[in-house]
1. With helix-only ellipticity at 222 nm (-39500 (n - 2.57) for each DSSP H run of 4 or more, over all residues; to 500) coming out at -22500, pick the structure among I, II it was computed from.
2. Compare FRET efficiency 1/(1 + (r/R0)^6) of positions 46 and 110 (r between Cβ atoms, R0 = 25 Å, to 0.05) across structures I, II and report the one with the greatest value.
3. P(r) over Cα pairs in 10 Å bins from 0, in percent was computed and gave 12, 43, 37, 7, 0; which structure, I, II, did it come from?
4. Of structures I, II, which gives -0.98 when log10 I(q)/I(0) by the Debye sum over Cα atoms at q = 0.20 Å⁻¹, for residues 38-101 alone is computed from the coordinates?
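Nothing in this text is a laboratory measurement; each read-out follows from the coordinates by a stated rule. Fair warning: this is a prediction, and the values are worked out from it, not measured in the lab. Cβ atoms are built from the backbone, for glycine too; each structure is taken alone.
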Structure I
Amino acid sequence: MNTRSRQHAANAHACVSAVASQAYASKYRALALSFPIMVLQSGLAQATGFLQAKSSDNNEYQRYLSDLDDILGNSSDENLHQKVIKSDLPDYQQLTRQALDASGWLKRYAQALLKEDAPAPTTTDGAQS
């Protein structure tokens, strides 16, 4: 049996694996770690609007929004943000639950597959140099 969550997991793994070789992989990782929190704090419409506003040609924001859109199975010409802001309350709630599930899988695979930036070296008194 292929559940929605299992399908999200498989799609998220493919998306994050493709990002691993990109120059913006560490920024994508940071975005993947923070996006579910953005949705919970601000709502899906504002979180996807933020991604869309920050998107430029082939950067981590555009890639994350595109990956989230693909995982959720939006095959129409309308992007995820447009779909979210045009939805009524029950659809918005369902999209939010699905986006949290999909972004949770992106977060898990980003933690596992993408390396984080090395922390700045510290001095003996604990201050960063």
Structure II
Amino acid sequence: MRETVYVRFQGVERSPHGHFPGVFALANGLAREGRLSEEEYRFWRSANDWYDTHYTNPSDADPTVYDRERNPGAVAWFKPAAVHLIERVDGYLRLLRAHGVACVRVESRDPGTIVYEDAEQIVAVPR
């Protein structure tokens, strides 16, 4: 039997909360700080809208999934079958690179204790 390899895109520097922010959080931070050009902002808004339509926000399904006390350090991972979602991350990676924000692809067979799961992703608390 083949083991599942989960995929995550994350920054290389820990957040104040001790985890590595994911690709969406990093891009959202650039937008929130007003660092995007008009073209970059249009891309970011359009890409976020697409993901909002095609990808379940774990917090909508379970508002406690990212609760720092209940699930400390919980982060989302794509399932390998979510190719249609993973492929679209490239645009975010280009956006981050343009602003000097490092983001890496991480793969794991054991990302931690799974506290949320749907067809395309898991949220896990690292061990």
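1. I
2. If we compare FRET efficiency 1/(1 + (r/R0)^6) of positions 46 and 110 (r between Cβ atoms, R0 = 25 Å, to 0.05) over I, II, the biggest value is for I.
3. Derived from the structure labelled II.
4. Working through the options, I get structure II.
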